[in-house]
Structures are given as C-alpha cells and as structure tokens.
Structure I
Amino acid sequence: MKNNIINFFATIFLAFILSFVLPWWSVMTAALITSLFIPLKKASVFFVPFLAILVFWAVYSFILSSSNDYTLAKRIAVLLPLGGNPYVLMLVTGIVGGLAAGITAVFGKQFAALAVK
C-alpha cells in the first residue's frame, strides 16, 4: 500500500516536471522510471500509473481549458463523437494518457525483472 501511494505521487510529479521539456510521451517516461525504481505488485503495476496520469492529464487539461472558457475543447469535442461536451473530452484525454502510462509501467516492471535475472 505504501509503495502504491509513493508511486502514484512520484509518477504525477515526474510527469509534471518532464512535461516542461518533453512532448506528450513524457508521461510514458515518468511511468517507466517510477516502475523501475518503485516496485509494485500484481495489477497495481498497471492501475497506479494509469490513475496517476489520468488524474494529471484530466486536471491539467481542465486548468488549461478553463482559462479560455473551454473554447478549443468545445470545438474538438464537436469533431469527435462526444456530443460537444468538453468535460468528456478531458476524461477521454486522461484515459488515453493513463493507458499509455499503464502499458509503459508494465513494460518497465518486465524490464526490471529481466535485468535482475
């Protein structure tokens, strides 16, 4: 349980720092690094980074969109089959980032196990 919480916040912190210098895939780098150095067990290897990046991207997109009254988010939500709802777009954005981070964290766990052998 302790490692889950540490990994959650370390992933968010590292993704935030890396987002200043790397493009969108910085969340994958953050998940990879935290999965290498903070060991998790079973399904939490996927779900902890998934939830961390889902929260990070959803909150970050909400903050960015609220500063311009959701103008761009509304237009993109119309292009996608989301009914023009910018909040659903923020959720979908978080899920996509979370999937990328979760899959990368599983890869990092497997890589760490391979490196030990």
Structure II
Amino acid sequence: MQIIFIHELKVETIIGIHAWERQLKQLLCLDLELGYDMSQAVATDKVEFAVDYASLTEKILAFIQSSHFKLIETLADQVINLLLKESAIQWVRLKLTKPGALPQAKGVGVIIERSKV
C-alpha cells in the first residue's frame, strides 16, 4: 500500500459547543494520509487508476463547510467515513486541528486512523 498525503488543508466552518462558537466560522486544519494500491497507476501512468486528490479535496471542503457539528471528534469521524467510501482508498489517517482553541496552545485536535473492514 502506498500513501498520498494532503497537509495543512485549511477550512472554515461552524464548530464548537459554546454559544459564541455557534455564531461564527472557525478555522480548522487537516492533515490527511490516504493509503491505496497505486501499482496500476504507476504501471500505466494513467490518471484513471490514481486517486484524484483535487476532486477529493473539493468533497472534503464542501462537506466541512456545510457541517455544523459541535465536536471535532464527530467531524473527524464523518470525514473519515466520507473518504473510505472512495473505492480505491483502503486506509486513512486524519489529524484535525482547531488552532487557537486554547490560549496556551497553538492548537488542539484529534487523530483518527481507520481502514476499510
């Protein structure tokens, strides 16, 4: 299995449990690692056998921008589910960071790693 990565994907959305957080969009940052067998893409040099990471990124951004979850844990879980629906992707590692959530820290977040069953 080989890995495609997307680092520091930035998106703004409504996220949080506090009333003030429900009123304004906040920045989230995602680091993604997507595992799949790219041997056919490598052997043929044909894009139809590769993961279209630009299209996938658009799906992720649209999903997150339209979401209104309270917990970053729930959002991260749902993004993982979205990614694993892609036929070629067999494994995902997602690090979701909420910058500035704590004044004493650069950011807080979650890391989820999951494979297709």
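Determine which structure produced the value 27 for relative contact order in percent (Cα under 8 Å, 6 or more apart), calculated from the coordinates; the candidates are I, II.
Of the structures listed, the value fits II.
Where is FRET efficiency 1/(1 + (r/R0)^6) of positions 1 and 25 (r between Cβ atoms, R0 = 25 Å, to 0.05) largest, in which of I, II?
Top value of FRET efficiency 1/(1 + (r/R0)^6) of positions 1 and 25 (r between Cβ atoms, R0 = 25 Å, to 0.05), among I, II, belongs to structure I.
In this comparison of I, II, the computed figure -8500 for helix-only ellipticity at 222 nm (-39500 (n - 2.57) for each DSSP H run of 4 or more, over all residues; to 500) is attributed to II. When P(r) over Cα pairs in 10 Å bins from 0, in percent is computed for each of I, II, which one produces 13, 44, 28, 12, 3, 0? Derived from II, not from the others. Among the shown structures I, II, from which was the value 1.2 of distance in nm of label points 7 Å out along Cα→Cβ at positions 65 and 97 calculated? It was calculated from structure I.
Here mean count of other Cβ atoms within 10 Å over residues 33-40 is compared for structures I, II. The highest value is that of I. When distance in nm of label points 7 Å out along Cα→Cβ at positions 41 and 105 is calculated for each of the structures I, II, the largest result comes from II.
Comparing distance in nm of label points 7 Å out along Cα→Cβ at positions 17 and 81 across structures I, II, the highest value is found for I. A value of 2.2 for distance in nm of label points 7 Å out along Cα→Cβ at positions 73 and 89, calculated from one of I, II, originates in structure II.
Every number in this text was worked out from the coordinates using simple rules, so none of it is lab data. Keep in mind that what you see is a predicted model, and the values were worked out from it rather than measured. Cβ atoms are built from the backbone, for glycine too; each structure is taken alone.
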